[in-house]
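Q: For reference, the structures are reproduced in the following blocks.
Just so it is clear, none of the values below were taken in a lab; they were calculated from the coordinates. Bear in mind the structure is a predicted one, so any value in this text is a computation, not a measurement.
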Structure I
Amino acid sequence: MKTSQGQIGKNLGDILEVSLERIESLLKGDYGLSKRAIGLFLLQEDGELISKVRETQPDIWPVIEKIIRDTKQHYQQPLTYIINLSYHEEARRIMQTVLTHMPRQSLPFRERLSRVMINPVTGLPILLLILYYGIYKFVGGFGAGMAVDFIEKKIFEAHINLWFTRLFNLFIPWRLLADLFVGEFGILTLGIRYAIALILPIVATFFIAFAVIEDSGYLPRLALLIDRLFKKIGLTGRAVIPMVLGLGCDTMATMVTRTLPTKRERVIATVLLALAVPCSAQLGVILSLLAGNPKGLWLWAFIVGLVFLLIGFLSSLILPGEAPSFYMEIPPLRLPKFSNVFIKTLTRVEWYFREIFPMFILASIFIWLGQLTGLFGLLTRILEHPIRWIGLPDKASVAFLFGFFRRDYGAAGLYDIKKAGLLNGNQLVVACVTLTLFLPCIAQFLMNVKERGVRTGIAISVFVLFFSFSTGFLVNFLLILFGVHL
């Protein structure tokens, strides 16, 4: 059965219908589609058809462009969102007309399991099991624990760092130049060590876990499961995709927010990603830092989760716009294929080496230059004041400065401070909470500016900076007030 574009047009609003008819009347010639279809695509600002109309009828394009602009002013949601809702309603109407539902005695196992995953009563325990075994045990325990310990201690500290240090001290007599490579913040002894020994095992195990979840078809069911909760913070279940991706890389997830249908949802999602969604490497290091402190780990998770919900709820009250609606196609559940998981993991690890690995080298170079010019010392001395304010030792200011280059870089800095025995249980929780909520890294900041604009991107970073230290101060104050020792 073929559906006419005119039938779909019956579900459109009056203003949109009038605009569509005006565009139809202006179109001349053969575009290979009906004029109504062309009009619908133009209202959705399809780049290919816009170029085609500009080339074919350059004289009428300014008029069509003005019609599109005027039409958009009448709606709070994007025209693409409104037209897609019309498509959805038309598909539902056709389905009700041509389908007959016959009762079944029993559902297949996969369908029963799918419904169990979507039901809040049974779906939440399943989600907790996935988070526990997939993130905490596999990424945190195996990736951030066993793999990191082996690569850092048995390979880098025992062999690679010592070998490079001896080599550079032997062949490079200029200490200043040698420090660039094998100094306290050297490219080899710090930058590459962090990137390969601390961060790579964590992101690799996360990419494996995410690929398994993705290939099984669980993500759309998770979206339906948390849709009701997300509506309380101005989002829909569709936002689960960038949020889960944010657990891999917040920069990539911020780019994916463009798939959300309304500007209001995109702004809320960007704020939450910048503030309360730790990337996989940062999350893994934090899990490793708090591995011997289960009470501290639960307190950290509770505070970050509470901040996520509170800021999302307040943002939904402040930002104008109607409550969003949500629909999503649900693919069938299936056992993940090894080849798919392997290819997805390999592709993302390649992306890590191409996009993220150079950032660690650049950070080491910037820190080296900062030491030469005195800027690095100045910034750490400035950061020492808010660091003391939240009850942490001055040495932690270096880790937070690292965090501006990369959040996971900062978390790895805390890892070194913990190994030195400079943080007790309470300070570790305060440091992890504050660093999780701290400024987005340079890459994410630039993506925020690109996606949301300069003013909004800077405003988000300023808000996050003050909010993170204020939360750290409050957590430290309450721990002292109630005499809690973690």
Structure II
Amino acid sequence: MAGFELLLVSAIFCTTSAILFLASVRNLKFAEFAEILLYASLSCVFASLLLLTCHFLIDDFSVLSVYLNSQREMSPWLKISAVWAGREGSLLLWNFLNVLSASIFLNYGKKDLKKAKAMFVFLSYASALLILNLFSNPFAELQFRHLNGIGMNPVLRTPEMLIHPPVVFLGYSLVAAVYVSTLFGIQNRKFLISSWVLLTAGIILGGFWAYRTLGWGGFWGWDPVENSSLLPWLCLTAYFHIRKGKEFFAYLAMVFVVFAAFVTRSGILSSVHAFASDPFSFFFVFLMVLLAIPAVRKWNFEGFCYSLLIFSAMIIVVFLGIITSFFRNVDRSYYLITFVPLFFLAVCGIIYRFIKMKRKLLHFGVILLFLGSFSVWFFEEKRTISVEESGLFRLSNLSEEFDGEKLILRAKIESKYGIFEPEIHFYDNWGQVSKVSIISTPFLDYYLAIRSLSQDSIIIEFYLVPLIILVWLGSVFIIFAGILRLRD
């Protein structure tokens, strides 16, 4: 059975399963058939994802998504990454993880009337995205098979690409489990913590990738697509800190998951994270409206607290920044003026809890993350320098190498800080991409990227990045503490 047919059957099984779970509200016997169809849907969508991966690994350039995102010269692990580098493949991955999460959710806790209602909502949502994937077909074929493909964007050809999207999409899928369990009063602590840990890991992996790959000396550029992934994380974090009215933030997290998909897939914004325009992307707007209905009903909070004020303000600031960027450029100074002071106030509350409470590892990690982020955002220094004229740097060697995929021009630059080895990678279809060289110390990173190169001169951008290590160290503490809470 071809990949598209497998996807179609998966959508039919998932939709039928949702209907049977609704019918089981009156007769629980229907739930047995619904469960069987759910597993059948999971098997089919997984087989569809595996088949698409095979198309990439065997260089089947008659498939449009393979042609657009892969090349013969790419290594096998890059070809696997390319499966979800495109719009269609990433949606297929998300669909597989949605149905997988629904299967896990079904088998967690009691299978009762509440669970049947929750499964109806969960699988209705999963079915909608599966049906959307039929229109955004990852198996669409070209009229003839090309000898080679265009290839994946070079800035995505990193090890982080292999794990970053699956981690983020799994986090998004588990947010759906949090949404439906909150909707019907089902215990959801494991799903809540798991989704929060995965979203945290996804955001940190993205920041680490940006720092080591994009060459602008930072880990968070306030890109609107980046910021859209921050919104569901902020909502789940608020859920942990608010005692009354917290259900609102569980619902809002789900709405912002779909909003992030819309921002990424609509083509409205130009970003390294975003796809080209998708005519079906406005389906996500309709889905957001449906998912927001429970949130609107929970708008009247039963109580007021410091955490509610801070997290609500942070969410509003980020959301307004993203919406405004649809119409005009929003400079990072907007976020530094608005978001960072709110972040500081949140950390003040965390410091208070750090002193009063027993569980200190997670709060300690957040404090380190704030100190590192604040240092990078406000005290980083940047210099654009000609190597020949600076006196601080000396080019000692310049070499060329072809690795079968790209031409690598490697410079060896000596300085008082140490030896830097930045590179420029030349791709046939993509032009040139700079690869940074970083010398790390406990308090400061020396960060160098080639900006232009000619026979007469090499222009570099040199950054002094203070306390960036606290960002990574704090992030590790946060994720580790979250995993420990799963064991409690």
Structure III
Amino acid sequence: MDFDYVVIGAGVAGLRASIELAKSGTVLVIAKDSLRESSSEYAQGGIAVALSDEDEVALHEQDTLYAGDGLCNREAVHALVEEGPAAIQELIDWGAEFDKHGQKLAFTREGAHSRNRILHSHGDSTGREIARTLYFKAASLTNVRFESYSAVSDLITAADGAVTGAALFDERTRSFDRVYSKAVLLATGGLGRVYKETTNPDVATGDGVAMAWRAGATITNLEFVQFHPTALHVEGAPRFLLSEALRGEGAVLRNKHGEAFMARYHELKDLAPRDVVSRSIVEEMRRTDAPHVFLDLTARGANFIRQRFPRIYETCKAYGVDISLQAAPVHPAAHYAMGGVQTDLDGRTNIAGLFAAGEVACTGVHGANRLASNSLLEALVFGARAAREMRSTAGSSAGAGSVAPTMIPDISESDLRQLTWEFCGISRSRAGLLQFLDVLDGVSLSPMLEPTLAALELRNIYEVAHLIAQAALWREESRGAHFRVDFPDKRAEFLLESNLVRDLITPLV
């Protein structure tokens, strides 16, 4: 197959890019699962944008930089907040429906935001509404084709290292195919399934980071994994995200004795930054010898809860928790990767023909800790920017190239995810990281004899876990979402990105 452009991933970043790319040629959008199974679909909290009368772009910029804890790329942040309002208006023009008070857009506030600037759709289904809007817009374009239930096993690289396409695996037929293009965009989303506890969907196995790494791309800031403090913790239930917007609307964290405990850990109490709340919950669980804590919104009343959070309410109820009547059991879970494939502000990687946008990419816009509800905006803004750059610089398709042999680690996925949670989770240490790396380095690798999607995902999880551990070992400080118990303070000498270049980590000065 030959297309002008290949987009790997059908979330917000990939869909927004495909709309832009269709102006200049044929586009193939590849989804590993159904077109509706992406992290974008699960984004509840909303999308942050400086559009309200009381807000300013400069304030949004300031809040984002503060949350990033010294590591934000200021140019990337400025691009995000400056281009955000137009990106939202474009969505509205394409049919996106955001919640309103009367005729005006309704804005709410979340932790670390200085103004009410969070837009929602249908209460707690913002990501789903944005993805729906973009899909229908992209599907209306004759140049865009969708390929679902096709996993990209690897990028195809030419003799000079340039990316010329992608190798596709069809789980239903157990067969491989190749697609060639002028340029490839990675928009594969997150890597939360590397961890035992995660809010991410099953498809988020770090595929984009792993395949980019194998192709020779630079990986940046992968030690910064954001752990969401409040995932539903019910036996047999998925770790469904209970949005930070719940705490923004007055939900209180309580321990097993019913005590509100966050005042013990931070002056902002329940609205402290996510990394602080996650560590506080873990410490409170340890202090009270409990498997989880509780999130209590019952004071707001049943009518408010059902209207403001309909999806959360119905999902919790399906698993036996009526949040209008009782506090929900919650536990931190891996949620969002601030690091990823290093790109410039236009999605370019260090490899010709390869671009990246959205969560898989690292422009530096989030620094060491993402400001709540900036992720959907990032996907919109940088998905469009990457596509514009691809249109203006893409060469001709080489129609040839090679793929590295597929080597599968001899370790179970459940064991690997448990180890990653234990040693690369909310708190890390040199001893633990070295132990983890020793285990990973001792795992034997064998050629894949019978191709399966599970085997391909296991390889990616293994490689990404290794990269996270290397980056976390290098960063001997605690900053943002990265916490080292042996280096609990920030250190000025680590006001640097951690760059992984093949088997070498080199700080970017």
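Q: Relative contact order in percent (Cα under 8 Å, 6 or more apart) was computed and gave 12; which structure, I, II, III, did it come from?
A: II
Q: Now a separate question. Can you tell which of I, II, III yields 47, 27, 23 when semi-axes √(5λ) of the Cα gyration tensor in Å is derived from it?
A: I
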